[in-house]
1. Here distance in nm of label points 7 Å out along Cα→Cβ at positions 46 and 102 was calculated and came to 3.8; which of the structures P, Q was it taken from?
2. Using the calculated result 133 for volume of the Cα convex hull per residue in Å³, for residues 110-173 alone, pick out the matching structure from P, Q.
3. With relative contact order in percent (Cα under 8 Å, 6 or more apart) coming out at 28, pick the structure among P, Q it was computed from.
4. Which one of P, Q has mean count of other Cβ atoms within 10 Å over residues 14-21, as calculated from the coordinates, equal to 22.6?
5. Thinking of P, Q, which structure, once distance in nm of label points 7 Å out along Cα→Cβ at positions 62 and 222 is computed, gives back 2.4?
Structure P
Amino acid sequence: MDISNETPRHIAIIMDGNGRWANARGLPRAEGHRAGAESVREAVETCCQLKIDHLTLFAFSSENWSRPEKEINALMNLLERFLREKLPEMLKQNVRFRAIGNLAELPPKCRKQIDRAIASTTENTGLELILALSYGSREEITAAARELATKAAAGEIDPSSINNEVFSEHLYTKDIPDPDLLIRTSGELRISNFLLWQISYSEIVISPKFWPDFKNADLRAAIDEYARRHRRFGAV
């Protein structure tokens, strides 16, 4: 493959470091999450300006349910308020919203706002903003395998016909192209159970900045780094 001199179609971001950002300033962790919401706004705005097709943000993992109840409640309240307050902006920016993950685990008020944002933006044709909520990639892959096994047992599918494409069609992201670029903030060097199937050939950029400090210029720098990479997909 030639050098990737085009803007990525799909960017995925592991938004890490909200809590440490707050701790470094002597603030409650909830303040870090609130500051992180502003970085979400900037990322969406930047992707709209650059005409990115898809932006997937790891907002709340399946493992995050083990956090203190007070922090979880603060996060869910922030999510509900973010979707309610930012919906007019999404409509103005022509953003199409969707969510992936085990959404049934979310509080009813959050699911209501998610459903409202999805329904209100379904006809939009610009950036597709995807929030991964109560999401775990191993759980997603296991659910896909279980669904295929059930279909095979019922005679609805021939096991020999199951290939990468068929398996992909049973994931949350079945109609979304795989990420070209994966960004992780806070300097951590791990994937954290995020889009394990989908990022097989994604370019990875690690930023040392905590997510609340990751701004327009940082996202553009990551995209510039992507553009300098050679994407060979196993070829020479």
Structure Q
Amino acid sequence: MMKPPRHIAIIMDGNGRWAKERGLPRLKGHERGAETVRAVTEECVALGVEFLTLYAFSTENWKRPDEEVGGLWVLLEHFLAQELPTMMKNGVRLRAIGRIHELPESTRAKLAETITATSANKATTLILALNYSSRIEIADAARALAAEAKDGKLDPAAITPDTLAARLYTAEYPDPDLLIRTSGEMRLSNFLLWQLSYAEFVITPKMWPDFSKQDLRGAIAEFHGRERRFGGL
């Protein structure tokens, strides 16, 4: 297989609908989706993908029923505890982007613990977008630039796209090359609006719990069939 994209981003859509179609509680769909996260992460390691960013929880997701939201944080804590040995075995380094300080205390603690434990791993960096909003991210970056300018540390006339990008949550990571969205929806849903400017999009009708390693390989193959011109000829 050809060299994979350096950075893959995924909007993991369809967990709730997957469960509803089967007469199951929505959280059962999220549990099955967590299994897909494991499989896709392992496949990214096997293929040599350097960065994998997963849209796990948006700021808009707080609008969901309290029972579901609370269950998602419990599921995340369980996932992190259960998957740590596998992350260590496979060399997966965990990171997170978003307004992490607004998450439940126990979730923040487990997340920080896992990030620290995996910090020296070098195979694939798994980035979880948690309590994430791209518009808020860009506003936070603009606020940081304004504060620096007000303090005389930055000349507003010298601000470039690179200057702003350096204040985003993703400053230490390359922009995604490939975006995959499951369940057939054709929108970005406030995900990495700045960073996805030149990414290739692959939309699959499969819901996230049904997305397989073979589907990932298929998306990468489709990516390699694209001609990336970045605005040129």
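No value in this document is a laboratory result; all are computed from the given coordinates. Every value quoted in this text rests on a predicted model; they were computed, and no experiment measured them. Cβ atoms are built from the backbone, for glycine too; each structure is taken alone.
1. Numbers: P: 3.2; Q: 3.8.
Derived from Q, not from the others.
2. Numbers: P: 133; Q: 125.
It was calculated from structure P.
3. Numbers: P: 32; Q: 28.
Considering all the candidates, the number was obtained from Q.
4. Details: P: 22.6; Q: 19.0.
It must be structure P, since only it matches.
5. Working: P: 2.4; Q: 3.4.
The correct label is P.
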